[in-house]
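Structures for review follow.
Read-outs: derived from the displayed coordinates by stated rules, not from any lab. Everything quoted here is computed from the prediction, not taken from an experiment. Cβ atoms are built from the backbone, for glycine too; each structure is taken alone.
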Structure 1
Amino acid sequence: MKTENLRRYLNSFGKQVVNRSKGNLQRKKGGNTALGNSIKFKVVSKGDSLTVEFIMSSYGKFVDKGVSGTKRTRTFKDFKNKTIRSPFSYKNSKGHSQPPTKALDKWLVKKGIAPRDVKGKFTSRKSLKFLIARSIGRNGIQGISFFQKPFGLAMVGFRAQVSKAIKKDIQDELKGKEKEKTKK
């Protein structure tokens, strides 16, 4: 069976979720981000079915759903706008209770944070990175639901729209067969 209408709808669904996710991220993070630039989608054929796959940088799930700290539990809003506890935490089997300090290097430079001594000379960021990492480990990272909310909004009419697209594909298929019969 031809699936032109269904494929067209799934493409518009994917674009809508990606555009709204990028917009949410820009509003909440203040401009374009590497994470925002990594958000994409593709419509994939798997046997007789079509699937929409969303792709983003691996840390996107942590920004979206948050990470609970050792002292504070973090939450996010799922696509049904229900508050849910983050599935991620800094308490893990390897004993890591905070992010690695190396992960904060670029962030400190980007934010223009440079520690100085009493005389105003620049000093090492090592202690500052440790203190920030320890604070993140304790308090976690609040999820911002930049992907969950747009996905939920798009899902509201999903079933009805997919049904319409499939119905149109079937009608187009039947019309094509009728035309073939009349030509013979």
Structure 2
Amino acid sequence: MSETFPGVVKPIPERTIFEWKSPSRPFKKRRRQYYTTLGTIVLLLSLILFFAGQVLPVAVVLSVAFLAYIMSTIPPHDIKQKITTYGIRQDDQVFYWQELGRFWFEDKLDQTMMLVEVYRFPNRLSLMLGQASKKDLTAIMSEILLLEKPELTTYDKAAKWLQEKVPLDIDGDEPSPKKQSK
């Protein structure tokens, strides 16, 4: 507290607690079957919408397909992640502790990421772990935030159901059917 300004707390300088580099998003190199399946779905959906007289949604479907193609062919760049006394920094963007909620870990495309609730846009902050230790991050983050995975929203449930029912990339590791002898 200051004698000149009673009741005003002097701010502390920002100090880095933990720092690591990681990819900016999950990435998996896709095989030809992924693109073939995606193209077939886009073509069928576009034809249905076109014959129904819905030209603008066809453009939206094509745009989303193009985005999916770009995201699966161009690998992500590495970014610097920091946990500081102010909050979490991703390159030059700061998410202050006051606007963060729970955190939890998930695996996506064979990579581990830490998700943090944010009380502004975007509603979730995704941090790829890269070479960072899950144990170290849990110890640091648990001092300020609650380690708890929230229940799935209706959107999350629908996306999970759709992903299970319409697999775009089927692994070739499935055993082939054996010939039956009579």
Structure 3
Amino acid sequence: MNAFPAIELETPRLVLRTMQPTDLDGLQMIFGDPIVMDAFNEQPFVKEQTQRWMQRNLSHQDQHGYGLFSVILKSENLLIGDCGLEHMEVEGEQETELGYDFRSDYWNKGYATEAAGAVRDFAFNTLKLPGLISLVRKGNHASRRVAEKIGMQLKEETARYNTSYWVFSIKNPIK
């Protein structure tokens, strides 16, 4: 299946591990949630849409050796989100985006910030990436706060797929 070894990152409350096909039901709890999907101005996903989303990430993992991690809450041994890295083109430039999605019943507890900080450190210390961006849908102030808390700064605004985004960025301080 995957030519790359599985990756596991640990924080005080979370385990971030390589996403697996068996995570589908946990991911459906995120993307099937109308509150979560409202942040994307989208309707909740049916299971087939979540399956396609997950397969896209698994293909990214196979190609690059990493992608979005499944975020497991240690105290409950429960998948509560995803957080990780995705290569993409933004404004004609190749970028690595740090993104995150969490179940709405686990919002406002610092989990997204904790996970995003761990992924930022992995990207800089292990992968030696020169920098990261985060695309935050304009008006999503909770995601904006997460980006700012891990040291990202607003760089510009952009539009993708008829949606306005804030582009946050951070450079690797050790490069």
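Source structure of the calculated read-out (distance in nm of label points 7 Å out along Cα→Cβ at positions 13 and 165, 2.7) within 1, 2, 3: 3. Among candidates 1, 2, 3, the computation of relative contact order in percent (Cα under 8 Å, 6 or more apart) that gave 29 used structure 1. Computing log10 I(q)/I(0) by the Debye sum over Cα atoms at q = 0.13, 0.19, 0.24, 0.28 Å⁻¹, for residues 109-156 alone across structures 1, 2, 3 gives -0.35, -0.75, -1.10, -1.26 for structure 2.
When Rg/Rh (Cα atoms, Kirkwood Rh) is calculated for each of 1, 2, 3, the greatest value falls to 1. When helix-only ellipticity at 222 nm (-39500 (n - 2.57) for each DSSP H run of 4 or more, over all residues; to 500) is computed across structures 1, 2, 3, the figure -8500 traces back to 3.
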